[in-house]
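Okay, got some structures for you below.
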Structure I
Amino acid sequence: MKIGIVGDYHADYPSQRATNEALLHSIEKSEREIKFDWIPTSTITEQLDSIVKSYNGFWIAPGRPESAIGVLQIIKYAREANIP
């Protein structure tokens with residue numbers, strides 16, 4: 001399983017570090033092969049088709065995105081395609 005974390009990662013932002021820690025903890029406890037990547041919001045509009053084909057689900061990260069439009073595009077796609 002591959003999860004796309006939709007957000008602009010900043011290591012100095014505690015909630016984003018906690019997101020990574022929560023995912024790593026979940027992966028360890030579930031003993032399943034789960035991978036995740038942070039998806040910079042500024043890349044979503046131009047790369048939407050390839051992004052949605054690359055992930056099994058999306059997590060909207062905490063924080064202020066550079067592109068709210070990109071975040072909304074992922075949300076719309078996920079809702080319409082019944083993707084978690």
Structure II
Amino acid sequence: MSYEKVTRFRSDLIIGTKQTLKAIKHGAANEVFIADDADRQITQKVELLAHESGVPCYRVDSKMKLGTACGIDVGASAVAVKQ
């Protein structure tokens with residue numbers, strides 16, 4: 001379900017760990033998706049900030065599949081849906 005949801009909101013996505021962190025900090029993220037196979041040290045920051053900010057955070061199994069769902073040719077560790 002998560003990949004389909006990301007695909008539906010392609011025009012409202014913020015792709016990448018740094019950009020996702022910024023979006024959460026500025027209150028611009030409605031939901032966050034994190035790939036399980038991404039570097040845990042990097043994605044943990046996103047997950048913690050999302051939890052602290054009350055932003056729903058969902059895990060998906062593959063960063064390559066997440067990147068494909070976003071419409072890019074590389075993997076994506078973290079993706080946020082804009083509010």
Structure III
Amino acid sequence: MSSLDRWLGGSPLGVLLRLIVLSLIVGVILHALGLTPLSLLRSVAHSIESLFGFGWDAVEDIGRYVLTGAVIVIPIWLITRLASARR
């Protein structure tokens with residue numbers, strides 16, 4: 001058995017035939033459910049966009065929290081550094 005056969009999980013022709021049969025079965029099921037390749041791709045793209053949108057919203061929220069806290073923390077830190085430098 002060649003390394004290509006091992007990587008594919010069988011002979012290339014056998015794997016190709018299995019993939020075609022499996023694709024036919026899944027295609028029939030999806031067609032029965034009213035799903036098309038384009039609608040599936042749009043759904044995946046929308047899910048990815050939503051995930052990134054949620055992620056960026058979280059990053060923006062964290063950024064706001066950091067800036068809000070920095071308004072208090074940085075001046076206190078600066079005052080303590082200046083006070084300890086005078087000693």
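Just so you know, all these numbers are worked out from the coordinates, no wet-lab data involved. Being a predicted model, the structure only gives us computed values, none of them experimental.
Observations on the model:
- Test item: semi-axes √(5λ) of the Cα gyration tensor in Å calculated as 20, 17, 10, pick one of I, II, III: I
- Origin of the derived value -13000 (helix-only ellipticity at 222 nm (-39500 (n - 2.57) for each DSSP H run of 4 or more, over all residues; to 500); candidates I, II, III): II
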